[in-house]
Structure 1
Amino acid sequence: MKLIPFLKRKPKAAPNRYEELQKAEYRSRRTRRRLMVVISCFLSVYAVIFARLIYFGIEGGQIEEASGPAVEQSAARPDILDRNGRLLATDLKTYSLFAEPRRIIDVDETIELISTVLPNLDWQETYKKLKKKTGFAWIQRGLTPSQKEQIMALGIPGVGFRTEVRRFYPGGPTASHILGMVNVDNQGTAGMEKYIDSAGLSDLRAAGLADETSLEPVKLSIDVRVQAIMRDVLADAMQRYQAIAAGAVVINIHTGEVLAMASMPDFDPNNPVDALKKDRLNRMTAGTFEMGSTIKSFTTAMALDSGKFQLNSVIDASKPLAAGRGHFIRDFHGKYRPLTAWEIFIFSSNIGSAKEALTIGIDGHREFLKRMGLLDRMTTELPEVARPVEPRRWKTVNSMTIAFGHGMMTTPLQTAVGASALMNGGRLIEPTFLKRTAEEAQEHSKQVVAPETSRDMRYLYKLNGDIGSGRRAKVEGYRVGGKTGTAEKVENGKYSKNKRFNAFLASFPIDNPQYVVLTIIDEPKAEEGKFGATAGFNAAPMVAEIIRRSATFLGVRPDFREEYAPVLASSGNQKLPETSFND
């Protein structure tokens, strides 16, 4: 019997306890390292999540649906000040209410609750927005902090607020046609607000530099005290004379600065819902009109400046002047005799003015009006400027009628600017709504008539203020001179006998003029208890009231010593009527 083979093998050695302990310790360390790596990964992930939560908490991050649409944030605008630093326009922070229709539980209840704070809310329009169940819808913009707090207190689900910038005009409608307005995104859409955007604000916004700390205030030439007086006078005149519109402007004749300008009816730029209505047109710059006999100022200046006439030159105005095809030019209050040049101006003779134009000739007449800036679109900061209207082809009859203010339309502001050149020694200065010195004005001016012509026109203005149609513009101590203009309005292709556009073009103090004042009034009626409705009865008293109330603000002191001190002016070898005119 053979032995079992394994009995022949050597027995195994006893296990080494030390080695086993080493292996166990190695496995334990490796397990701990793996566990630490896993724990570190989890900690890192949670640390990133925690850090992002803190970041969004600090930055105010929120879900896109609740933040509103991706629209451009309303940018800041510079303050607008008057010439004395009084605030005309500034930015205010407001709150705009939006909704997330998909999160609104009951649309009717939501609208009902909001309307308790916003009673003028458009229920129908708001209902349509909220019923669409979209992610976002504006409800109302430009709310006050008080309105925001009241709506927040209602606890309405699905609504929120966004902080925006809103333009605020402390004076309301006082200077609305000058300042203009902005849209809901605080971008200028009219007036000086639009000019500021085009003058560089839009570029600053594009570069990200248009913040409230970097924008310097814009100082205008306007004196808000005079502006408020002017608007008050216009409102009173519209009521007193039952007119459909009125306007006025005051210009510094040595700088071209517009100190005040208003056109009524106007609008409130804080709530410009009526701004685009037809009757809210800025008639002083955006409207063109036949300016009536105020244009005789330029006809007379043209005649004198040509050297073909002097103040004592005689023109036959004894009978109507034929104007072709059975039409005749007549005088409103004809003297039916030969008149001197100064009488033609004082008596506002259509016949005499037409004959002056005939003597100068069509080309010379048109060239003079163009030189005076009456036929080209005016250059100034306001974007709302109309282009004058003239005949496409000037004929003799056109020149004759334009000489007394019919057949050509221009803006009232242009008329006042041209008159400033007749008063300041003959220099035509571009008008401005920004502050400007007399030295700076020279860069924007040109000589258009001789100084002697300007001297004669000052004399005629003063004479007309003393004994002519401008007597009702007289203000004691301020020596006002000027020219009336009563133009019949065109209706159905014909001149109406019952509808007028009246104007009075004045300067003061006329012996040393500083300002030109122009008033207009559209379709005035005779004042109660009086019979006349021509410019001398309404436009002239409007000028007097503006000067009487604002002259001290304009820096003009009354001088009663010279009020009745006659000084004899003369032209050539013949004497002229006495007036308190000083050269």
Structure 2
Amino acid sequence: MTAKPAAKPKQRTKSRAKAKPKMNLKVIALGGLDEIGKNMTVLEYGDDIIIIDCGLAFPEDDMLGIDLVIPDVTYLTKNIDKIKGIVLTHGHEDHIGALPYILKQINVPVFGTLLTLGLLENKLREHKMLDSTTRHTVVPGEKVKLGQMVVEFIHTNHSIADAVALAIHTPVGVVVHTGDFKVDYTPIDGDVIDLQRFAALGKEGVLLLMSDSTNAERKGFTMSEKNVGKVFEKIFEETPKNRIMVATFSSNIHRIQQVINAAYMYGRKVAIIGRSMVNAVKTASELDYLWIPPRTLIDINETRNYRDDQLVIITTGSQGETMSALSRIASGEHKQINVKPDDKIIISASAIPGNEKSISRVVNELLKKGANVVYGDIEDIHVSGHARQEELKLMLALTKPKFFMPVHGEFMHLSCHKNLAISMGMDKNDIFVMKLGEVLEVNKNEAKVTGTVPVGQIMVDGLGVGDVGNIVLRDRKHLSQDGLMVVVVSMDREMGTIVSGPDIISRGFVYVREAENLMDEARACVLDALLKCEEKNVTSWNYIKGVIKDTLKNYIWQKTKRSPMILPIIMEV
């Protein structure tokens, strides 16, 4: 009888030794929060990491000379052995644009729908990375196992075809990531968003919802893409004699399709200009996402063979980008197309925040040349690809998440989306408006922010990736605002005596021919300081350079209240 009680504690001890500690799911945004673009989210469970999207952002006004901005993936490079793959929601630049740069650091498999990977392949080909990148094509409804997580792809509507949401089945529960989406009951391709699947997931239980917040401030529903087609038809009918140009995003295949449909209806030929537009149309038509009627598409060089009333030109440049086709047409620098009086030019896109001035500049130039310009405030020639408040509420109602994390947008968008969820009965303590780099740990019972990982923005300038940082930008800003003064002096190294100079060269500070007195006095001021160093037998080049900078800086500020960048150059004789 005494042996039985002794055996039980041993069994319990053995059982405790075998028990594995329960892990949490970590959710980390490396981009796309408190900003527009650069979307990138990390899901980590144990030794498995999957990455959702890998986008770029366009530079802000103070990022002088910068071409693109991509996420900082320091955390991922340190955990590269855990990464099972990158899953893509759709083919817009702010979701796939950084991949050619990031894949050079973390070369892992990429999963996406047919059109998304088709657009990505154009980028990989330019970077000579097509053969080195493993790509897997998926279809809506398909599930892909990546480590301990299973990613399910769900069809959605957006301003680009083949967009999907993701349901990530993890050991702690289901995470739904909507990607960019809208609810369009009459989409161009006929495939309505799979609301039934979202409802089924909600019935089964959704642990965490991450939902697009771009239009969270806007009330009501987003209009159907088909509305734009009707407006195009109306404009084409009202423009029987003049040439028509349409500027839109190259990735908005549905919008391009509607322009082509209207052109075909009114017997016009279509020419495409802009490298990204040409590539997108070629890829989409080859993959059967774009239908171009026979003998409708012509080369831009053939346009001279047709009358204005027989032509439609589809172009890039809806955001007023400096080197885009529309900008070059507006400035008269395009080789093949010049603006003619009474050309009808339609800008079928909304302004990305920060691009308003560029777009206004292009519109003004086109108007000065006599064109008739149609843009968002005049006609409904653009609808958003993002859900408004009623659609966002529908997504919350269908999925019924335990926890909610708004994504994709600036803080005001995320905050407004949070308030929508609260208005629907969610507890504010279950909603997480996150910052970039914060780690949200989730399990079946709770969610909490537990720490941070390194984040930031890597700037791409030409072929240089990350070699331009805050210090370089600060110098560029300094040069752009105050100019540069170079002081050149030749000195004897051993004696510390002046052999020739100082000579002062000015760029971007004052026009030298009209400021000769100022420059002569500045030269005399520096010479006086150098002679004092000579008297004291100072031979340290660094000390002398410091004297030159301080002396000239103080003199220039006193005379002009400006602070140009001063660069002393001492030539050893």
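The numbers here are math on the coordinates, done by the rules we state, and not lab data. Every value quoted in this text rests on a predicted model; they were computed, and no experiment measured them. Cβ atoms are built from the backbone, for glycine too; each structure is taken alone.
When FRET efficiency 1/(1 + (r/R0)^6) of positions 290 and 370 (r between Cβ atoms, R0 = 25 Å, to 0.05) is calculated for each of 1, 2, the greatest value falls to 1. To which of 1, 2 does the computed value 15.2 (mean count of other Cβ atoms within 10 Å over residues 106-113) belong? Label of the source structure: 1. Looking across 1, 2, the calculation of mean count of other Cβ atoms within 10 Å over residues 450-457 that yields 15.5 traces back to 2. For which of 1, 2 does mean projected area of the Cα convex hull in nm², calculated from the coordinates, equal 51.9? Going through each structure in turn, the value belongs to 1.
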